[in-house]
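Read-outs throughout are calculated quantities, based only on the coordinates presented, and are distinct from any laboratory measurement. Everything numeric in this text was worked out from a predicted model, so none of it was measured. Cβ atoms are built from the backbone, for glycine too; each structure is taken alone.
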Structure I
């Protein structure tokens, strides 16, 4: 008599291995990859083309004798090209640094309020308002600074000069029109505020939730949680946002041109007129009446601004690339 063996009804059944489906590289994905690569290469080519253009157009001024520059270029001042460009670089960096010094603390405060304090509806509305500031043309900021802000801050600058004039920054004969570097710095701070705030806000929102909850569970207040969890996590993001704002402030033209009373001096006096000037504003002011050698001289100053801006943006990208993620939770 033959007996048949039945398969066991209990116990673990052997799992059958499901064959993996091969991912087929379709034509669309190949086209997209090449388009993305081409876009990246195009950016590098455009950057290289701008650099080559600036060098070629600035070369006549860089190689011309100083006597020829002094005779043919009316606005050229200084014994050499370096002596002419130096004060412009100094004024550009000084006004951008002051704007950054004013804007970064305010931007961090606004970003923290939107991300951790404000109710959802208020945070959303405030975020839209901050982003809207970035869409306002720079000429509007220039008009506001010249017609509204300068008369409003004039008594403040006089007070600073009277009581804090022993500090070199506030010394000298204060300008009666308030068209000075400190007024321009405030306008530039308002202009870069949306950039720094937007980046800082997004970095604050990326803080690992478990880190915040752990700090609160240990008895920390909301500010202590922000100080021990949010700000350390966002430190590199804040620095990179600040450097992006610095790059924006370095290249601003119309607002500086419409407000500042220019000068070509190495001066830290912020309340005295006719002391400093930025590269971009100087180019806009002198270009309409410049002869060919004068245009080359202005393009040489633009080359210096290009190098400064490139260094700032490369430093910002390096900080972002070196950012270390917190271990534990995302």
Structure II
């Protein structure tokens, strides 16, 4: 439905709306402008901070530094002045941390909302053609994952469902899980990886988690993949919370992790460089020639098809 209605074609638009890609590319003179947009809907506590970081992450997956940000803030009719002040202060803090200018946007009270929604648009500027996309993974490329699966989902559930989780989950573990918000930026991850060399493609596994991100990357690149369950890092906080809600951590929103497709001879070098900069990273699989192969090797050695999420498992947990 979406792709049938895209207005006119403009020669400046090098990359427009496409499944699996994190943003658009527009050529302006001798520069390329990278643009991305995402809403924050499932988290209330740090919604402004997340809006900046999540959108900045999408720009960074192109190997480009995010520099500009615009927002649309939608508030419930019974919202308080303090809510708007908090959202704006959070956006300011996040933007200053990343060196981003907030250039404008829109704010309104919207009938029917129970919680605020913030839609963000981030941009970055680079030399013409000097970027990577999620759609250039090659057969034989190694697939690297930074940090761990389910980072953002872990933080959201620990904050939004704290009282419910406290019944069976250790409070110290919950406090650690809430601090996973501090891991959500992948700007540093992406820029280090590109600078190291050998990177063909990068993708930010947000909605649908690591499983969804791998599928999107493979589809955009027209390749298959094989990943190894035992090599996919999973923090104990994530595992405990996912066990409680009976959800799959690989299908839990994973902002904060970065998927990198790299030439085999560069993969370990990228992992070492990231670790030297205090960013955990692991080679979790490889891309394959046959685009129909979507394999995961389970811990017991059984080879299965990696499930493609119908929707993010975060929503299953929030509804329970």
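Once mean count of other Cβ atoms within 10 Å over residues 49-56 is computed for every structure in I, II, the highest value turns out to be that of II. When FRET efficiency 1/(1 + (r/R0)^6) of positions 65 and 113 (r between Cβ atoms, R0 = 41 Å, to 0.05) is computed across structures I, II, the figure 0.80 traces back to II. Out of I, II, which one gives 19.4 for mean count of other Cβ atoms within 10 Å over residues 129-136 as computed from the coordinates? The read-out was computed on structure II.
One of I, II was used to compute helix-only ellipticity at 222 nm (-39500 (n - 2.57) for each DSSP H run of 4 or more, over all residues; to 500), and the result was -21500. Which label is that? It must be structure I, since only it matches.
Comparing distance in nm of label points 7 Å out along Cα→Cβ at positions 169 and 241 across structures I, II, the highest figure is found for I. Comparison across structures I, II (criterion: Cα Rg over 2.2 N^0.38 Å, for residues 209-296 alone) gives the highest value for I.
Matching task: 27.0 is the computed value of mean count of other Cβ atoms within 10 Å over residues 57-64. Pick the structure from I, II.
II
Among candidates I, II, the computation of P(r) over Cα pairs in 20 Å bins from 0, in percent that gave 32, 59, 8 used structure II. Among candidates I, II, the computation of relative contact order in percent (Cα under 8 Å, 6 or more apart) that gave 22 used structure II.
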